[in-house]
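Peer 1: Presented below are the structures under discussion, each in the form of structure tokens.
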Structure 1
Amino acid sequence: MWWALTAAGIYNLVWGTLVILWPHQTLAWFQYPPQPLPQLWQCIGMIVGVYGIGYALAARAPLIHWPIVLVGFLGKIFGPIGFVDAALHGVLPWRAGWVNVTNDLIWWIPFGLILWRAWQFHHPRIASSRN
């Protein structure tokens, strides 16, 4: 759990920092269309970076700080859903969706496992009765 959350924290801090400092370049790198308001893209970078701080803090005690993991997990589910909706409506090109792989999809299993373990930790009688 520590490794997954520490890696997620570092990844999110790096990704967020790149987007904040170089919005136009990162839009091009991630194959998004140019935006008339790069500040909105920078705001997304800020949100991702803040998640990184949360993951790094949660790494110290994941079974206690599971709500941070839950909020991140929900974002990693709803982000790709939002992308698919935008792509289906022609707002974003499908090729831009690869960023969802590294930002969201690869974290589903580790975050899901952390949440499952946290549930077992906080509900030991229910978890042990299933064995």
Structure 2
Amino acid sequence: MPDIVLATLNAKYIHASFGLRCLMANLGGLRERACMAEFIINQQPLVIVEAILAHEPRIVGFGVYIWNVEQTTEVVALLKRLRPGLIIILGGPEVSYETEGQAIVALADHVITGEADVKFAEVCRGLLETARHE
């Protein structure tokens, strides 16, 4: 089972998330401990949550955009309700420039602002290393 799930809610099935692929490519040694899970905004939040939790991750990173922030907020809230210890990391343009006052940001454990291609891997490495020593 992967420790890290990179997830996003796309507008349609035919759209693929370039951002997730960049994050995966830059995970380095953590790449084998990660997987991608792409969904669409029309899927039920519980279906998305079940698919994510089936991987039994320790960290879930979400790409948040203007077209998916509402649905992603529902998914993150449900994930935190079902697995409070699950670490949620947010990134993407919708949370990079306005971190105060957003419901999704209040639910998350970490928010990466700006470009996350290298920073996401650094944060995951630190979190997994800290958890190993606890």
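Peer 1: Computing Cα Rg over 2.2 N^0.38 Å gives 0.95 for which of 1, 2?
Peer 2: 2
Peer 1: Consider the structures 1, 2: one of them gives -11500 for helix-only ellipticity at 222 nm (-39500 (n - 2.57) for each DSSP H run of 4 or more, over all residues; to 500) as calculated from the coordinates. Say which.
Peer 2: 2
Peer 1: Then there's this: Of the structures labelled 1, 2, one was used to calculate mean projected area of the Cα convex hull in nm², for residues 39-110 alone, giving 5.1. Name it.
Peer 2: Structure of origin is 1.
Peer 1: One of 1, 2 was used to compute FRET efficiency 1/(1 + (r/R0)^6) of positions 71 and 119 (r between Cβ atoms, R0 = 25 Å, to 0.05), and the result was 0.55. Which label is that?
Peer 2: The read-out comes from structure 2.
Peer 1: Going by distance in nm of label points 7 Å out along Cα→Cβ at positions 31 and 47, which of structures 1, 2 comes out largest?
Peer 2: Result for distance in nm of label points 7 Å out along Cα→Cβ at positions 31 and 47 over 1, 2: largest is 2.
Peer 1: In addition: Of the structures labelled 1, 2, one was used to calculate FRET efficiency 1/(1 + (r/R0)^6) of positions 15 and 63 (r between Cβ atoms, R0 = 30 Å, to 0.05), giving 0.70. Name it.
Peer 2: Only one of 1, 2 returns 0.70 for FRET efficiency 1/(1 + (r/R0)^6) of positions 15 and 63 (r between Cβ atoms, R0 = 30 Å, to 0.05), namely 1.
Quick note: the coordinates plus some simple rules give every number you see, no bench work behind them. Remember, predicted model here, so these are calculated numbers, not experimental data. Cβ atoms are built from the backbone, for glycine too; each structure is taken alone.
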